[in-house]
1. Give the label, chosen from I, II, of the structure having the highest value of distance in nm of label points 7 Å out along Cα→Cβ at positions 99 and 147.
2. If helix-only ellipticity at 222 nm (-39500 (n - 2.57) for each DSSP H run of 4 or more, over all residues; to 500) is computed to be -8000, which of I, II is the source?
3. In terms of relative contact order in percent (Cα under 8 Å, 6 or more apart), which of structures I, II is highest?
4. Computing percent of Cα pairs over 24 Å apart for each of I, II, which one ends up highest?
5. Which one of I, II has distance in nm of label points 7 Å out along Cα→Cβ at positions 83 and 131, as calculated from the coordinates, equal to 2.6?
Structure I
Amino acid sequence: MNPTTIPTVEQLLANMGQALQPMTAQQALMVGIHTGGAWLAEQLHRQLQMTEPLGVLDISFYRDDFTRIGMNPEVKASHLPVGVDDRHIILVDDVLHTGRTTRAAMNVIFDYGRPRSILLAVLVERNGRELPIQADVVGQHLQLTAHEHVKLAGPDALRLDILERVP
């Protein structure tokens, strides 16, 4: 895949913001998944001028595949600044690939309460889903080979990199 075919992160965030605008009228709570999702949620939260405080989740202890990928050595605290019961949640992540991160994030949210709805917004949705999870708002769809993966670099200057996996 040629990285020049991917729009800039700023362009993708602008498009995502337009798609998310109707949710701001419902006083939705925006929650970013550490790390890349939190970076994106900060920018979307600011862009949409949301009045509710921003929440952040660390899903490290909720993953079902940490024995395969390893435990994140820098576990951060989750922070949901207001209750989630009967609230609309905008869950933000950088890349939706297998669906496992999203599943883990929903488990964290449900430990805090029972939201009215969860809308998933991702910067990149790529092929390779393992769980029946799909995003409601997507910045860019990517078809990558089994040897490629996409990574969000940041936090100061956000950019998407497509990298070759070493077998």
Structure II
Amino acid sequence: MARDVLDYIIWEMGQAFDALYANLKDLRDDDWLWLPPGGARSISAIVGHVASVKVMYDNHAFGDASMTWTDPLFNDAQSEPEAGGFTPARLVEWLRESQFRVLRNVDAIGDDAELLRGRPVTWGGAMPTRWIVNSLIRHDGFHAGEVNHLRAIHQQNDRWEWEQESR
């Protein structure tokens, strides 16, 4: 049973998640709900979305595929706290829980050959396991950058590091 590729993928999942999670540590309380002019998604909504996708993909690929996007949990996770949504602390907790759940299930795959196995996806049909996991990795990376950029704009430090030192 070879696991070289699988072990690398698990490492990549950790790297992508760590990048996202690291961007949450610099958030101030008022950053979570702030919207830039013309913006429609807060950091809170983005983090809720990322956790929701992890839960949904995990449920379909490794669970009973019983969840749908109409589940109130997903709406609550992407709504602002005053509208019945999650607080920032609860969002971070749920994000971590969802990451650990999907990571456990990927780690339970027997060997590299299983990465080619088709698994159910949220829109119906099946995709290879490697495609599903790669999508989750790229999803974390995309939204890590998005969170970081919103935070930087709101905190008015959206410059390259070397530019900040000279000002």
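1. Details: I: 2.8; II: 0.7.
Going through I, II one by one, distance in nm of label points 7 Å out along Cα→Cβ at positions 99 and 147 is largest in I.
2. Values: I: -8000; II: -20000.
It must be structure I, since only it matches.
3. Numbers: I: 23; II: 35.
Comparing I, II by relative contact order in percent (Cα under 8 Å, 6 or more apart), the maximum is at II.
4. Working: I: 32; II: 40.
By percent of Cα pairs over 24 Å apart, the leading structure of I, II is II.
5. Details: I: 2.6; II: 3.3.
Label of the originating structure: I.
Where a number appears in this text, it was derived from the coordinates with a stated rule and is not lab data. Computed from a predicted structure; not experimentally measured. Cβ atoms are built from the backbone, for glycine too; each structure is taken alone.
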